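What follows is a set of structures to go through.
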Structure 1
Amino acid sequence: MTVPERLAALRKLMREKNIDVYVVPTADFHQSEYVGEHFKARKFITNFSGSAGTAVITLNDAKLWTDGRYFIQAAKQLEGTTVTLMKMFEPGVPSVNEYLEEILQAGQTLSFDGRVVSVGEGDEYAEIAKKKGAKVDYQEDLIDEIWTDRPPLSEEPAFFLEEKYTGESTASKLARIRKEMEEAGCDAHIVSTLDDTCWTLNIRGNDIEFFPLVLSYAIIKKDSFELYIDERKLDDNLKALLKKEGVNLHPYNAIYEDVKQLPTGITVMVDKSKLNYAIFNNIPASVHVVNKRNPAILMKALKNPVEIENIRKAQIKDSIAHLRFMKWLKENVGKIRITELSASEKLDEFRKEMGNFIRDSFEPISSFGPHSAIVHYCSSPETDVEFKEGTLYLSDTGAGFYEGSTDITRTFALGEVPQNMKDDFTLVAISNLQLGSAKFLQGCSGLTLDILARKPFWDRDMNFNHGTGHGVGYLLNIHEGPAGFRYKYRAGEVEEIQEGMIITDEPGLYIEGSHGIRLENELLARKGVKNEYGQFLYFEAITLVPFDLDAINPDMMSEENKKLLNDYHAKVYEVIAPHLNDDEKAFLKKYTRAI
């Protein structure tokens with residue numbers, strides 16, 4: 001079926017069920033950022049494949065909201081679908097909620113699948129409906145009824161991540177979580193976020209696209225751990241390990257009925273921003289609910305010494321692979337056929353050679369020329385293009401090694417590139433270096449520090465339309481809260497930056513139809529001097545890959561910025577060169593030379 005045909009089928013169903021407005025978000029039952037094939041309902045009904053967006057379908061209209069990363073991609077993918085693109089945060093564009101409040105009429109029904117909507121979102125929809133004299137129906141998965149060939153839920157096996165990688169036992173993690181439960185006066189804690197459950201139990205899997213997570217729910221009690229999971233994913237050894245930790249197994253979907261049976265008078269901790277609306281609304285009125293952030297969210301963001309040591313190893317592996325990729329690219333462009341897809345495959349070849357490689361840590365972005373101006377472009381056989389000299393190539397990829405996850409973006413000059421591209425590249429490099437060199441007092445958040453990255457752009461009346469950085473999980477979600485760099489408030493990303501956090505530094509510049517540039521390092525927050533003014537912190541760049549000097553314009557850089565680049569490149573050479581052969585060392589020496 002085409003998208004218009006799917007929308008017609010959906011509207012027929014809506015009329016049969018007396019539904020006037022239907023909301024389709026980008027989510028699974030666990031509020032995951034990336035989802036498995038089974039959960040790509042929004043893509044099915046709109047054709048837009050980006051990782052973020054919400055569709056609102058009425059009986060005579062269809063709209064899709066997405067953010068600045070995807071404006072160009074969404075516009076192209078929505079052509080001919082009858083779905084209208086709504087550019088989030090742009091002047092004159094209402095938010096989803098503003099639109100719902102505008103169109104919803106008294107007596108109408110607003111519907112959505114409550115399993116794929118968070119409590120916070122569901123409450124907002126319910127409030128809008130109440131205000132307009134309408135009602136909410138959260139028990140309809142209409143997409144499932146028209147998606148005849150919908151992929152099944154994943155049945156991939158789970159695996160145990162040893163303490164030599166995690167640095168902390170499940171027992172220790174549970175003790176810390178239960179202590180926070182006790183302090184909040186809670187008898188139980190309902191968890192639906194996959195990364196929190198996997199981090200706590202030290203398990204991983206293959207149920208979510210790119211992220212090594214396992215579809216599961218949990219109810220953590222004072223003396224037991226109720227795990228809701230497809231048991232076929234667990235071998236006998238993993239079952240025994242979980243049983244030893246007091247974990248009781250239940251069928252995956254049984255949580256919806258079990259929550260209804262929670263004892264009268266107990267107190268339950270939930271994180272409304274992370275729990276789905278259906279589970280929350282199944283909690284009996286006789287149960288006292290405490291809305292509190294999942295304790296695991298901050299715990300897993302503060303990497304322990306074992307994790308940090310492992311992550312350093314993963315970064316060195318990935319940096320070596322990238323250096324070899326950069327050398328291969330520079331030496332072969334224009335001589336052999338290289339395309340976006342073949343380049344991405346070549347990078348993975350170099351990564352696999354490093355050992356302990358599991359999979360990509362997110363969907364690779366391999367974009368040549370004009371495609372690199374699409375912030376989250378994903379190449380396909382239909383869009384794949386051959387590389388030519390005279391422009392830029394952007395590669396934003398990540399690797400999942402047992403030693404940890406990586407996320408790195410580099411933009412490479414293919415042959416000699418025009419001066420305007422060099423100037424744009426240099427501006428992005430200056431932005432990256434200025435944020436990466438920050439020294440700051442404890443208590444600062446990314447809202448405080450983002451100005452360091454934005455100032456070089458804002459001084460020129462320019463900007464980039466995405467956040468500057470995000471936390472990185474350890475074989476979990478590649479985008480991990482609760483800290484990040486952005487100038488606009490965003491709930492869940494305003495935590496003060498603390499020692500042990502790893503956050504990306506990834507400014508960019510995108511010229512539609514011409515080129516795009518992004519340079520991304522991962523930064524480790526470390527403690528610096530403590531004196532009468534307080535505790536200072538600083539960042540250490542743990543991504544160690546050269547910024548392409550073929551695209552740098554030194555005349556744009558201050559002496560301070562040149563020193564920052566030269567110091568970074570000196571460290572890259574010092575750490576990476578010992579792992580290379582003589583030919584590779586010579587190449588690295590050339591691209592880390594002082595300017």
Structure 2
Amino acid sequence: MTTKHKLSVDQVIIERMSDGTVLGDWLAGLPAGPELAAALDSADPRSVPNGSIIQYLQACDRQLAHTEALRLAAIASVLERDTDAGADSVARLPEPDRFAPDEVRAALALTPRRAVVESEFAHDVCRALPAVHAEMLAGLVDRSRALVFAQHLAGLPGDLVAKVLGALLPEAPGLATGQLRARILKIILAGDPERARVTYEQALAGRAVVGYLNPDGTATITASGLPPDEAAAATERIAQLARAAKRAGHPGPVDQLRADIYLRLLDGRFHHLTRTEMIAALLAEVPPADTAETENSASARPDGGEPEDGWPGDLEPAAPPRPATRVGGHPGPVAGIEVRARLDSLAGVNELPGELPGWGPILASVTRRAVARQHRGQWRWVITDHDGYLITEGLTRHRPSTGPPTHHADGGIVELAIPATALARLTKDPPPEWAAVINDIATQCAHTRGDPKARLDNAPERRFPGTALRRHVQIRDRTCSAPGCRRPATQSEQDHTHGHQHGGATTRANLGPACHHDHQLKHDGGWRVAQPRPGRFTWTSPLGRRYHTRGERITEPEPPQPEPEPPPF
């Protein structure tokens with residue numbers, strides 16, 4: 001193979017290698033380092049054929065990660081150098097000097113803040129997380145993923161760091177940064193909930209709102225350090241008002257509507273207005289010419305686009321806006337949100353984290369508070385197998401007898417997840433406040449196991465899935481089924497893998513969530529989707545690259561049970 005590496009890229013493209021290896025396979029087999037750098041440097045990507053261009057791109061990414069690892073090692077070495085030693089010395093200090101980042105700042109023409117950020121990142125990766133740095137040198141973990149590890153693991157106990165790295169470092173190359181961040185947080189919150197609580201409260205104490213101008217002359221308002229459940233409720237309320245305005249005939253794009261509503265809620269223009277009055281005020285600002293161009297609101301989607309296969313708004317009639325309580329009366333309900341929680345954690349058996357879909361894992365205490373507000377929402381129960389995937393699901397109308405919450409949410413979804421083995425344990429000795437909920441779930445579970453065809457796949461000819469089938473697919477797949485997309489399934493469109501207009505059935509095996517963008521990607525972007533097994537998807541790009549996806553586990557896999565001790569002789 002040594003002689004083959006000396007071939008020009010044009011020769012490789014035109015002739016195939018003597019053993020049948022093509023350019024893409026050759027590049028895929030080269031480890032990150034000088035040899036790969038030379039190969040990439042000799043190639044013009046515009047001349048690389050379709051069958052090899054993805055391997056070329058991936059090889060560039062491996063080499064970039066390798067180069068970034070070298071750069072970080074150089075920064076870390078600068079930080080720890082003993083500046084009192086001679087120019088020919090390699091003497092090092094045990095810890096970087098507080099002014100060491102200024103050496104980096106001057107050398108690389110960075111701002112002071114940027115130099116500190118880069119220096120801390122280099123030190124954390126190269127000295128505190130050497131396993132991450134080794135993966136970068138090998139081209140397997142790039143800068144963005146290494147940054148996620150460094151941001152979340154800095155300062156944690158060594159055993160917890162080792163647990164996170166052991167579980168996720170091998171998987172990191174195949175995870176989007178959002179997926180990696182969520183998985184790290186889940187392990188951290190479950191592994192040391194008390195430390196996570198203290199960290200959370202310290203960060204919460206520093207919450208703030210800031211505003212600044214953008215280069216284009218617009219402004220940005222941002223808030224940080226907020227309680228995640230309250231932040232989710234706030235953004236959901238804005239989204240609900242925007243959807244109501246669209247249904248009432250507002251022609252503007254939904255993103256602009258959200259921004260307008262956000263600003264009016266903050267600046268006082270909506271002060272003392274009911275929900276109906278807010279929508280009327282938005283419509284009053286629309287020029288008459290724009291209003292005339294608005295399509296029939298019954299056929300328009302909430303985001304202003306055309307109705308598509310399985311858009312959730314087409315499945316159920318929209319409720320008319322309900323007036324909110326005026327200022328000075330009783331507090332109105334907060335916006336309902338979707339919360340996922342372990343049933344045993346809600347019942348106080350453990351401190352496993354919950355989740356706000358689209359946001360990420362949250363502390364068990366925050367989860368309990370968010371769930372307590374959603375008594376009026378839809379409560380889903382989910383039973384999982386030993387590996388954490390769906391066995392069966394349903395709805396419960398029962399609520400824990402913990403007293404009414406101080407603030408009710410308007411709508412929302414609560415997903416109560418529990419492994420089958422844990423449900424069996426809870427059923428034998430349920431916590432008193434949760435006994436009615438647990439017994440109802442156990443009773444329903446006993447009746448829903450088995451072949452779900454009659455319950456879910458009973459109308460394959462229908463254009464849109466029924467409520468039970470739609471809920472089943474949302475729970476099973478968790479998010480949009482496209483690679484790396486974390487858009488919650490409840491906020492995605494129900495897509496027929498094999499188009500309904502081409503004879504595709506409306507069944508579990510032919511439905512999957514697709515966000516608006518990825519739905520367009522399939523229909524207009526040249527991507528193809530297959531579902532070889534229910535909930536297992538294969539997305540094929542226009543260049544023929546295949547990406548296999550499956551929804552995240554609903555619960556973590558059950559730990560192996562210890563072997564029973566032999567009886568004494």
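If Rg and Dmax of the Cα atoms in Å, for residues 87-262 alone is computed to be 20.0, 59, which of 1, 2 is the source? The read-out was computed on structure 1. If helix-only ellipticity at 222 nm (-39500 (n - 2.57) for each DSSP H run of 4 or more, over all residues; to 500) computes to -13000, which of 1, 2 did it come from? Computed on structure 2.
With FRET efficiency 1/(1 + (r/R0)^6) of positions 23 and 447 (r between Cβ atoms, R0 = 41 Å, to 0.05) coming out at 0.10, pick the structure among 1, 2 it was computed from. Mind showing how you got there, number by number?
On the way: 1: 0.90; 2: 0.10.
Source structure: 2.
A value of -0.22, -0.32, -0.74 for log10 I(q)/I(0) by the Debye sum over Cα atoms at q = 0.05, 0.06, 0.09 Å⁻¹, calculated from one of 1, 2, originates in structure 1.
For mean count of other Cβ atoms within 10 Å over residues 183-190, the highest value in the series 1, 2 is held by structure 2.
Read-outs throughout are calculated quantities, based only on the coordinates presented, and are distinct from any laboratory measurement. The structure displayed is predicted, hence computed values, not measured ones. Cβ atoms are built from the backbone, for glycine too; each structure is taken alone.
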